[in-house]
Structure I
Amino acid sequence: MQLLINGLSFPLLQMGPDFVFLQQACNHPPANATIILQVDQSERRWNVRLPEGISAESQRVAIAPEL
């Protein structure tokens with residue numbers, strides 16, 4: 001699982017309905033992003049918003065459907 005933001009890739013540890021957990025926390029302002037889920041040869045992508053951005057203080061990142 002990966003989170004793509006403006007060409008940058010952030011590996012994900014866990015994903016829920018309205019959050020993801022990053023492998024490593026960092027700082028990033030609110031933005032649109034793409035989640036990539038790959039299992040074997042099957043890949044699924046969907047666009048999300050990061051309404052609160054990413055904080056280096058927490059690996060948990062809130063996500064919402066892209067408008």
Structure II
Amino acid sequence: MNRNKIDQIINIVYAIAAITVLLGAFFRLQHYPYGYFLLFGGFILGAIASNIHVNRLKKIIKNLEERKFVE
């Protein structure tokens with residue numbers, strides 16, 4: 001996969017995590033069942049996506065730094 005497709009997938013995962021957190025907060029405010037699980041799941045999904053994104057950016061920065069010193 002190229003960089004653009006991976007960025008699109010990560011953005012979609014961020015959006016799903018944000019929607020899940022918002023739904024979980026709404027469910028908690030309205031005292032609906034499973035609000036806590038939606039909230040917790042959204043935060044976990046966002047943390048995982050963030051971790052993957054940060055690791056990708058570190059790898060990209062490392063490659064750019066190595067290319068800079070080689071040239």
Inset, instruction - Give the label, chosen from I, II, of the structure having the highest value of mean count of other Cβ atoms within 10 Å over residues 13-20. - result: II
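Given 0 as the derived value for helix-only ellipticity at 222 nm (-39500 (n - 2.57) for each DSSP H run of 4 or more, over all residues; to 500), which of the supplied structures I, II does it correspond to? Let's see the in-between values first.
Values: I: 0; II: -32500.
Considering all the candidates, the number was obtained from I.
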Inset, instruction - Work out relative contact order in percent (Cα under 8 Å, 6 or more apart) for each of structures I, II, then name the structure with the largest result. - result: I
Legend entry - Which of I, II yields 1.00 [FRET efficiency 1/(1 + (r/R0)^6) of positions 5 and 29 (r between Cβ atoms, R0 = 30 Å, to 0.05), calculated]: I
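Since every read-out is calculated from the coordinates, none of them should be taken as a lab result. For clarity, every value in this text was computed on a predicted model and none was experimentally measured. Cβ atoms are built from the backbone, for glycine too; each structure is taken alone.
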